[in-house]
1. Comparing distance in nm of label points 7 Å out along Cα→Cβ at positions 6 and 246 across P, Q, R, which is largest?
2. Can you say which of P, Q, R returns -17000 when helix-only ellipticity at 222 nm (-39500 (n - 2.57) for each DSSP H run of 4 or more, over all residues; to 500) is computed?
3. When mean count of other Cβ atoms within 10 Å over residues 166-173 is computed for each of P, Q, R, which one produces 11.4?
4. When distance in nm of label points 7 Å out along Cα→Cβ at positions 110 and 134 is calculated, the result is 2.0; to which of the structures P, Q, R does this value belong?
Structure P
Amino acid sequence: MPVVPLGELLTETPLYAPMEIKDEDKSLMINLRRDNIQVDCFCLRCERETVYKTMRIIGSGAGRPTPPKDWMFRNGYISPELFCARCGYAIVTEFSVRDRILTKWGQLPSVADLSGAELRTFRNVLSRNDYSELNRAVGLISHGVGIGSFVYLRRIFERLVSKYATEARERGMLSEEFDTLRMGEKIDSLKDFLPRAVYEYRDAYSILSRGIHELSENDCTAAYPIIFAAVRLMLEEEVHKREREKAEADLKKQFQAIKSGLSDVKRGS
C-alpha cells in the first residue's frame, strides 16, 4: 500500500501494514524523521478533539558532515512523540524503514483506544449491538485485520439503511418491491429519507462488499481509513439530526410555556 498522509499515518494507520516509500514521499519522510509535526486527534485525557504537536529541538547542523541526498529514505527506526497542546498527554508511535518499506509496529495509546473513545459519541444513535460491532471493526483494523473489519462496517451500513426504510414504510412511502431491490437501488429509493452522507457515499457499500469477497487483507487495510471516515460521517449526521430534533422539541416546549404565561398575565390584568 502507498504511504498515507502524515496525520493518518501517526494516529489511524493499523500496525504491520507495509507501505511503499516512493520519491514523491520525500517531504513526508523528512517531516516524520526530523521536523516538528502538528496533527488533530482525540485526546483521551481531555475527552475531546484537540491539537497534538511534537517537541523536537532542531539544530542548525553546523559542524556535522553533509548528509547524503537520500538520507530521509535510509533504513532505521523512527519514534515520533506527539503531545496534546492542552494537557500534554502523549501519543508515541514506532516505525521501521527497510529497503523503502515503512511499517508502523507500535503505537500507544493504540488506534483502537483513540477511535474507541471517539466512538462514544455514537452510543445514542446506534443499537447496543451496532455500537459493539463498530468497536469490533476498529479493534480488528488496529491489528491489521481488514476483511473482518469490513464485515462489521457493512452490517452497520445495512442496518442504517434498514432503519430509514422502516420510517418510510410507516409513512406509507416505501415501494412494495423495496425488499427485492439491490442495495444501490434501495438507497436511491430512500434518497429523500437518508442523511446526505449515506446517499453521497453510497458506493461505500459496494466497496465493503468487494473487500469481503474479493480484496486482500492489504487492500482492505489500505481502504479502511477512507471507508471508515465515510461511515463515521454518516453516523455524525445522525447525531446532529438527533440533537436538532431535541433542540427543536425543547424550544417548542419553552415557547408554549411563554405563550401560556403571557396569556395568564393578560387574563389577570
Structure Q
Amino acid sequence: MATSIATNAWVDPRAEIDHEVEIGPFCVIGPGVKIGRGTQLLNNVTLMGNVTLGRDNLLYPNVVVGAEPQDISYQGGETSVEIGDANTLREGVTVNRASEKEDGVTRMGDRNLLMANAHVAHDCQLGSHIVIANGSLLAGHVHIQNHASISGGCAIHHFVTVGCYCFLGGLSKALHDVPPYMLVEGIAAKPRCINIVALKRSNFSTQAIDSLAAAHRLLYRTKVGLIHAREILQSKDQLTDEVENLLSFVEGQQEGKHGRGREVRKAA
C-alpha cells in the first residue's frame, strides 16, 4: 500500500511520513511530525509541534495532537508528544505536548482506546491497553498504568497516578492516586471493591483475586493500617505479587501530598 494523501490535506514537506500511511481530507500535518506505517488519519485531524505516531494508529475526525500545553508557565520550549502503536483516538480527542517541568514528553503506549472528546493534558504518561471513555479529562502530569479503565465524564487531578487493572467509575472525581486492581468511584473517588471483572478476564489466579479481596477489606473496610495489614496478609500466606504491588502503591501514596505519591510533601 502506498501513502494516500487527500488533495485537500495540508502536509508540511518536512514531516516524516512512512510510505504506508493514509491521510484524509482537511488534515493538517506540521513540520515536526513523524508518522509510522499503517497509521490512518480519517479527516480533519491536526498534528502540530513535535509529534511522533507509531504504527497502525487510527485517528478519527477532529483529533488534535501536539498543541501547546495549557500551562501559563510554558515558555515555548521544544517539547513533544510520543504515541506508540495500534492506538485508537476517537472524535475530538486532544493530546497536548509537554511543558518544561519534567522530561518534556507527553507519552502514550500501545493499544489504547480514547473515546470521543477525551483530553490528555501536558506531561501525562499513559501505558498500554488503557480505555478512557467519552469526555474524561486528564490534568497535567497524570500517570496511568497498563490495563486501567476510566469511564465517561471522569476528572483526574494533576499528579494523580492511576494504577494497573483498576476501574474508575463514571463521573468520578479522582483527587488522590487510584490504587491498582480496585474499582473506584465517587466524588471524591474512593475504592469500593476489587475490579473482579477485569481480574477474571485477564486470567488472574484464584489465589491472587482472593488475596486482593482480603487486602481491600483490611485497607479500606476495617482500616487496620498498612503495617498491620501486611502482617495479617503475611500470616495467611496472602502476600502475592499483586498484593505486594498494591501495598507498595499505597505506601507511596501515603508518602505523597494529598494522597498523590508523585506530588512529594515539602519539608516543614
Structure R
Amino acid sequence: MFIVSGATGHTGSVVAKTLLEKDLPVRVVVRNQEKGAAFATLGAEVAVADLQDAAALTEALKGGKVLYLMNPPAYGSEDQFAELAKVIAAFLAAIEKSALEKIVVLSSIGSHLSGGTGNILTTHKLEQAFGELEIPVTFIRAGSFMENWDAVFEAAKTQGVLPSFFQPLDRKIPQVAAADIGRVAAEAMQEKTAGKEIIELAGFWTSPEETAEAVGKVLGREVKAVPVPEDQWLDILQNHNSPENAASLAEMFAGFNSGHIKFETDDQLAGKITLEDWARKALK
C-alpha cells in the first residue's frame, strides 16, 4: 500500500494519481472525507487524519509500505516552525508503530543549509528529523515552484507586467512544475533504495525575464518582468501571510538573490514541463 499525505495539494495529488494510473494500491491522507471523494472515485482508499494527530496518523499508516510525506504550508500561522514541530512529532510517533519500508519526503533547494534561507528552514528541519530513520528515506529537493507565479499571472494578462521578487531579472533560477515533482516522487516511491537518498530536482534554469517571455508567448502579448522593490516586500507579503512568515519569505528571496540558496551538488534532474506548459495551464 502506498500512502500519500497532502493528496489534495499540488504535488500530492500528482503522486496519488500517478500511482493509481499504474493500478497500484493507494491510500490518501486527507483532513476530511469530502476532500478524499475525488480520489475514492479513482480507486484510492481514504484515511482522514490531521497531520499533527499522531493517533490518527498511526491508523492512516496501518498496512502501508511506502509513504509520501510533506509538510503542509502554514504561512497564515503565527509560527510555522511551531506547526512544523507538531507535524514532525506526530509522523515520527506514527512511523515508529508502522510497517513502512520507505519514505519519500518533499524537500527544497537549499535544505542542506542551516540558516539564511527563510521558510526553507522548514525542509532543513524535515531532513534532520527523518534522515536518521532506520528505513530508507528519499528527499526530493525541488527548485522554485513554477506555480508560485500564479499569484501574478493576472497582472501579466491584464497589465503586461510580471512582478518579481527574484532579482536581478536576468539571473537564472531553477524552476520546476509541481507535476514534475509529483511524477519524480511517485517514481521514487516505486524504487528500492537503501539508507538516505537525495534527489535534487531543478526543472529548468530560467530567469524572471525568460519567464515573462514564456508567459507573453502564451498570452499573445508582450510581458515584461519588473522588480518588486525590496522595501515593499514585507508589506506585500503580509497580505497573505502572518508578519513572522512574511519576514521568513523575505529572507528566502534575499537568500536566492544573493546566491546563498543553491543546490548542494552539481547533479540535478531536469524537468519535462516547461514554463510555457505551466502558463497554458494557468491561462485555463
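1. Structure Q comes out on top.
2. It was calculated from structure P.
3. The value was obtained from structure P.
4. This figure was derived from P.
Here, each number is a calculation from the coordinates, and none is a lab measurement. All of these numbers come straight from a predicted model, not from anything done at the bench. Cβ atoms are built from the backbone, for glycine too; each structure is taken alone.
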